[in-house]
Structure I
């Protein structure tokens, strides 16, 4: 009797304590609330009245042998544009779309709303009833479920690991699909789910999904694949029946009738094609290249326009990655010593015309950077178990002061680097540096472009002064991507994208679980419980103060661990384009969004 009464009381209490059902939301933000109201008509950096029509040709260096962007096989040589952070998601779309004018907020696309509890233990999406695949069939909850099941079984990282944080996915209504998350999930994960592209169940065979294909694929996006010239060209044609033309998050985007993405063997041939008018846009420029190479007729008479855009997110971190899976770079003292020997002053003057800025932090220029900022009390608490991994100068905020002010490699710097190497068991024998086993210290760095070769040669010259042999191996795009994917290198020049809202991507760049996962972006092979703990704290943070502190603590660990030699960045983005293109006056935090541009009528 007493037991029954007690059970009844517990059930009643649970019912009272149960959270009320969440209300549908038009958007969601990582921290706080999304900035745009429910009745917004377009993103701030899009022109809803942009004229539609015309053609554009984007040119890239490389090749492709696959149209499916979600599989491991040939993941680095998938045709651009299917899902693309530069040219836009032309074919495949997610449930919700990111507004690049905010640090991290999403708004409805395939899903018109999201229901989510305060603890973010579940997310229920209501699909837009108008959402259609390019063949006219409706987008259904079954498609969403099929996407996750197929990605888990046959997809590539990071799509293949999504199900690790999902307890179940279920259809909860004609147009509703609900994700219930397990204890592995963090507060960012519902946003990752919302941004994951969805594929049609009726147009894919799950059994053969992991096989490469050059056939046009069915998606829900504004374009369909018109033609494929393997390895050389893909042409996308606007879908005249595109279902999402009136969705507010899509107003003003994807304004061309036809988009061509053409491939070139190297950067020189690609730039020559741009000069001749075969390519509409030239990206990845700097002031020195503009001053040196833009003396051709179209640039001089105004048919080609060069513009600069302010990049308001932490810069992309470019540099030399150490492969810590290899014995020569297992000791952080060795990596720290080599990191001191990058002659930024020479490179900036001779390669970048004095226009570059030194990169030393992974979130430089933001509140999340450790540069010039002593650790606060939250950071000290988070890092307390791992203080043996942090350099004192990184902890107190004095790290990098001299490098930022000068950037040259002085004799004193050389002496400090030599002392670190000797501490790690290395010794000079005449003019040759010997490792702890008595073998000459020799390193190979793999690179791609001519610009990278000049940067690598600068490091080569300084290392030679300490008796260290650095050989430079120039690879074509396919070879380089294969070596990256299988971690077959000593050092390589690569980059990690800057972001105003670090999140789950940090797992794939720096965490233990990605260190030996083929195809991951953890190039350095970082596998440190301290890094894992900071990423976990960052992803679970419920307030901005804790979030920023966790990212700064992660920054201190990455800097102290010397997993790469960060080189330099351009504070502005330089873009050249033919004058038949226009763009909105307002730009996103990332500087520009090509998918919001249009062709003059």
Structure II
């Protein structure tokens, strides 16, 4: 007997009018998700993943409309208004940013009660029901959690609260939109385990939107790879992600660094995902401008999904196994830097904060006495859970924080004794690249002004001179020169991050401190940024201190790694040795929390 799908897309197209022309943002998308099953949506930003979430919630913008096909819930066609009525009851969301998704001025109890009222839980039962749901997602002392506010909880705790709220109405479909993107590997594994456990208890259908291919391979039953609104590959998760057949799926897989095995240069995709104007002008395959195998026929014909269990939309599908480059890429050649010069050194540096007031004042140690050195040309990685002290080290390195005790030397001079002019000189040598490119770039200034902002201190430099410098720097980081006269809002996330790097290079630094600069980026953009940092290191001798919760990224980029836990370094050494033969139990737990590269291998951290 065939099982009925909870939700089904049947040849759905979502369109808008662009200059009098219809443009399909989703094109002939079909899938179904049964109770207890998980469908993964994979693709770069702009692929259409979140658009599908808007369709399922009935929250499409006014200028978009369903122009083909239909959406069915338990076999019955549903309209936008009917979908909105199901939202929160039969359909629930787990959003990407837990902290920004919870109201900062309402307690967790008030927010849960408000949600429970919507799903029909009686007032007298809401407190006990909330305790039960919070306990179900593994939160200790649920009563205490109810009395707190979002800022008093960690990111992982906030995400668990959102999972508890999502399952409170016993929904039949959960849409999880990048639920673990900003979380460290241990918290990610905990959240995925909880999601799977609760899904199993309630037999809930789940749609998981993610850019983490390894995660999708281990969590999902089926995966759809989306590109510019088209489904280019669909099938069993392990088959699609271990043996991709479409050139785009292949490119995504190979842009993801491995945690084990030999290290090779990551291939990157040329160009960027087509926008609305590009879609209006393109004929045939939408991947054609980035595809290394494109032929004349690809311009004329739009490929459709073909195949039985695993489906691929490519005109060359029958010959892809011969034409897709499968040979080993050249081994990554990282320079061995033997310069004795120390750029930054910590001598028993400690960072202590006082929290609370008066009699309730407490002392919190963010960084316990730490000694470390960073030499010229080094590639140093720092890993650890959220709150382990990684960002504290970064802020101390660039002088944004003043240590509570200990001494920091920069270029051989104690930072605490530097004059104002010396501090300015030293700050040029140590530059920081921040995690969020949007908040780091002034939206009201053009790109060339942002890149050369520091040169405004020199009144003798003309506008033309600064523009020439900006164009040169942008060329170094792989940004087209015409982008110099755009505003940040007109750039992609990867382009904005490269602009941040170009701005840091404007002062010719000797050390770049990169704090989670690839967190949340698509794997293709992530590979581009990492290859750029490696090139800057190899060609210009710039040292990099790279902070990340992604261990495979650290392994790819860094030659030395520091593992931090609760404000102290518990293990350090050559990256290859630390990751292949970890000595500290905490390092072992971090490595165990990463989904294995091979989807056929067991991932113990999420099994129950």
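The numbers here are math on the coordinates, done by the rules we state, and not lab data. Just so we're clear, the structure is a prediction, and the values are computed from it rather than from any experiment. Cβ atoms are built from the backbone, for glycine too; each structure is taken alone.
Quick notes
- For distance in nm of label points 7 Å out along Cα→Cβ at positions 245 and 541 computed as 4.3, the structure of I, II it came from: I
- When mean count of other Cβ atoms within 10 Å over residues 117-124 is computed for each of I, II, the one that comes out at 11.6 is II.
- If Kirkwood radius over Cα pairs in Å, for residues 93-348 alone is computed and equals 22.3, the structure in I, II: I
- When mean count of other Cβ atoms within 10 Å over residues 157-164 is computed for each of I, II, the one that comes out at 24.8 is II.
- Computed 0.45 for FRET efficiency 1/(1 + (r/R0)^6) of positions 437 and 509 (r between Cβ atoms, R0 = 30 Å, to 0.05) - originating structure among I, II: I
- Origin of the derived value 2.1 (distance in nm of label points 7 Å out along Cα→Cβ at positions 197 and 501; candidates I, II): I
- Origin of the derived value 20 (relative contact order in percent (Cα under 8 Å, 6 or more apart); candidates I, II): I
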